[in-house]
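K.L.:
What follows are several structures.
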Structure P
Amino acid sequence: MNNMRQIKNIEIKINLPMDFPEEWDTNEIEFYLNNSSYCCDNLIKSLQDYSKKYGCICSITECKVIDNN
C-alpha cells in the first residue's frame, strides 16, 4: 500500500443562500462580503447552520483541483 501523500490546491464553490437588507444591490453585497469588516470566518457558522437545517452542504458545494503541485 502506498502511504505517500500529496498537496493540491482546491477551489471550493459554495452557493449559500444568505440574507441581506432588501435595499442593498449586488455591488453593496459584494463590497460587504469582500472589502468591509465582514470576516469570511463567519461563513463557517453559516455553513454549519445550513448543514444542520438540510443535513449536509453537498448539494450547494462543488470542488475542483486547480493545480498539480
Structure Q
Amino acid sequence: MALGKVVTNRFRNEKGNDIYIRASEEPIGGVPGIVLYIAGPDSDTEMHVTRQEGLELLTLLSKLLKPGRRSS
C-alpha cells in the first residue's frame, strides 16, 4: 500500500535532547490512519492510530498546550 503525506521535524527539547518526530498517512485495517513516530537519544516510539483517533488527540493536545496556559 502506498503511503500518503509524510511530515517530519527535528528539534531540541527542554532537556537539551535532539528529538525527531514524523507523522505519515497510512491506512490501518482498511480505514484512513496515521503512523506517529518520535525518537530521542535513549528511546523511540511508534504508534498507529485511525484518522478519528488522530483528530481526537489533536483536540486534546490543543487544549492542553493552548498559548498562554501555564503548565503545572
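K.L.:
Taking relative contact order in percent (Cα under 8 Å, 6 or more apart) from the coordinates of each of P, Q, which one would give 64?
P.N.:
Clearly, the read-out refers to P.
K.L.:
A value of 3.8 was derived for distance in nm of label points 7 Å out along Cα→Cβ at positions 18 and 50; which structure in P, Q was it taken from?
P.N.:
The read-out comes from structure Q.
K.L.:
Can you tell which of P, Q yields 3, 12, 16, 18, 18, 16, 8, 4, 2, 1, 1, 0 when P(r) over Cα pairs in 5 Å bins from 0, in percent is derived from it?
P.N.:
Label of the originating structure: P.
K.L.:
Now a separate question. Work out the source of -10000 here, i.e. which of P, Q gives that when helix-only ellipticity at 222 nm (-39500 (n - 2.57) for each DSSP H run of 4 or more, over all residues; to 500) is computed.
P.N.:
P
Read the figures in this text as sums done on the coordinates, not as results from a lab. Keep in mind the model is a prediction, meaning the values are calculated, not measured. Cβ atoms are built from the backbone, for glycine too; each structure is taken alone.
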